[in-house]
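What follows are several structures.
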Structure 1
Amino acid sequence: MRLARVKKNKDHELAIAARARVPLIIDSISPEDLVSAIKRAPSLRGMILGYIAEEMFEKHVLVPIEHINEVRKFDDHDRTSNKADCDFAFNGRRFSVQLKSIQTNSVAWRDDLQCLTADVQNDGSDRRDVKLPNGHTVNTTNYKIGDYDILAVPLFPFTQTWDFAYKRNRDCRLTYSEKYSEEDRQYLLATTEQLTFPINDSWTTDLLSLCDHTLGKVI
């Protein structure tokens, strides 16, 4: 038996009041309970750590640099035209930054390199149609070359401080996935980057060393 459609009124005063109380859930619990809930749920922890990294990047990196200004954060629910988490102005140009964290379970010791190593996820959570410079359109979560300027990764798991490692988007690895044609792969980034600690020459801890006239957009 097919159920009849029921009309729902989201503008009813009681419905509006109930929705307004949802954020108050956070205020109603103790900090200890909140921290415990985050630590128990790996998926929640990963999401929270991502937002924390964004806040710490602004606080510990962007704010202290005198000549960086006009920091902008972007809506992570709307990635249709912008794949960066934030951007900032420096020396007359605007540079966009994508913040990504290391994958916890990937951290390991490399005997051959005598260093720690980890994977960094470098793709979007949204599968969408991407128009490539060759005119082709692919449905993918991969970023393409030029989606953002700089990849930033917190080194906290290694240093216990809010230091970051950086790499230009154009220097990231290209995908090897056979889901895409050889012609299309030249425009799509791999979904993971490799990070070592201490970092190797493919990364830098000096953000401004990447912010030259070859990157970003003129303001």
Structure 2
Amino acid sequence: MEIIIGSQNLHKIREIRWFFKIFPKVDLLSLLNFPEFLPQEETLDDIKEVAIAKAVSAAKELNRWVLADDSGLFVPALAGAPGVLSRRYASNEATDGENRQKLLQALKNMEGLRRCAYFECCMALASPEGLKKVVSGQCHGYVAEQEKGRNGFGYDALFIKNDYDKTFAELDDPLKNRISHRGKAFEKLRPLLETLIL
């Protein structure tokens, strides 16, 4: 079976490929294999709706199965920001580092429970005929006061999961992927994938 990862983000593609190691019969491609395809501009304000739109539009246009996701870091003390705008929190063209610096600045006078945050990931699987399944996973923790670690991407260097003492960027890939929001979402999608693949 062939599935397209509905992303051009190399970091996200690498993580999703790691999850699919349990399905060696799946031929995984990504949107990088289809340079002529132009993803829709993200204009929705809900990560679930964004994930669904990504998967359905790509599956229909490419006439293939597509797995897309959308993720965000939500800080209740900041009214949920960065949230659905996590990738472009500082600006539409912001780097990961610029987004992290804006978040640190927003939280600079906050301590303790006010730094609580959670990652959420929504994954949507679609065929050319339409949406087949959408799932979500969350990972709760808090925002560190400074960046630590060189692994991961996005806000990984700032996020510490509850009951851990290292940021996501300090953890090795197998551990991070096992406990992360994306890992939890994939586990919910796994039963359907097994029926399609095995």
Structure 3
Amino acid sequence: MIVYGSSLSPFVRKVLVFIAEKGLSARHQVIGIQDQSPEFRACSPLGKMPGFSDGAFRLADSTAICHYLERRYPMPALFPSIAEEYGRMVWFEELADTVLVPAMGKVFFNLVVKPRFLKQEPDMAVVDKALADELPPLYDYLEGQVAGPFLVGSTLTLADIAVAIPFINLEIAERPLDTRRWPTLGRYVAGVVGRPSFSGISDRPAAA
């Protein structure tokens, strides 16, 4: 298996962690934004990270890749078998992908990507708005949803991977979660990102 992309992308990191939690191995092919290599574009025709191949099979989009991996390599299960829990897993992953990551991405893009990679000045008004207005309601919601080490059921699922991973980008941007204000969420995120599956993934700008 090959995963194409930068682990600074939460979506790439999601796939890498999912593979590690499955006990599988994959080569991480680090690429830059809008990479034009034929191998990557064969996997991702829109040029978005991640791209993925498993032998001759190619696929893009982190959600599609994780669904493929769960069906192709069912054990250990990272999707719940109970219908209600499966529905909640889908909801939390969707929340992470479409709301949490974009809001946190405004912080990360302006404080990390712009100055370090694009050599541009950050838009601090965008950063401040995200931190003051957009992210706190999401944190409040998640604080009320966490009732244990996992969001859904009694074992790790794709929901936990998707929700916890973007908090790493805030750490890199030096705007981490205020664990005094959201202590339950803080303990939850620390527990998930502290798993061994996260440890072998390079997520620092210098290594990207």
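Only the coordinates and a few stated rules stand behind these numbers; no lab work does. Quick caveat: nothing in here was measured; it's all calculated off a predicted structure. Cβ atoms are built from the backbone, for glycine too; each structure is taken alone.
Listing for the model above:
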read-out: Which entry (1, 2, 3) yields the derived value 18.8 for mean count of other Cβ atoms within 10 Å over residues 12-19; value: 2
read-out: Mean count of other Cβ atoms within 10 Å over residues 20-27 derived as 8.1 - corresponding label from 1, 2, 3; value: 1
read-out: Structure from which 60, 47, 43 was derived, Cα extents along the principal axes in Å, options 1, 2, 3; value: 1
read-out: Given -13000 for helix-only ellipticity at 222 nm (-39500 (n - 2.57) for each DSSP H run of 4 or more, over all residues; to 500), calculated: source structure among 1, 2, 3; value: 3
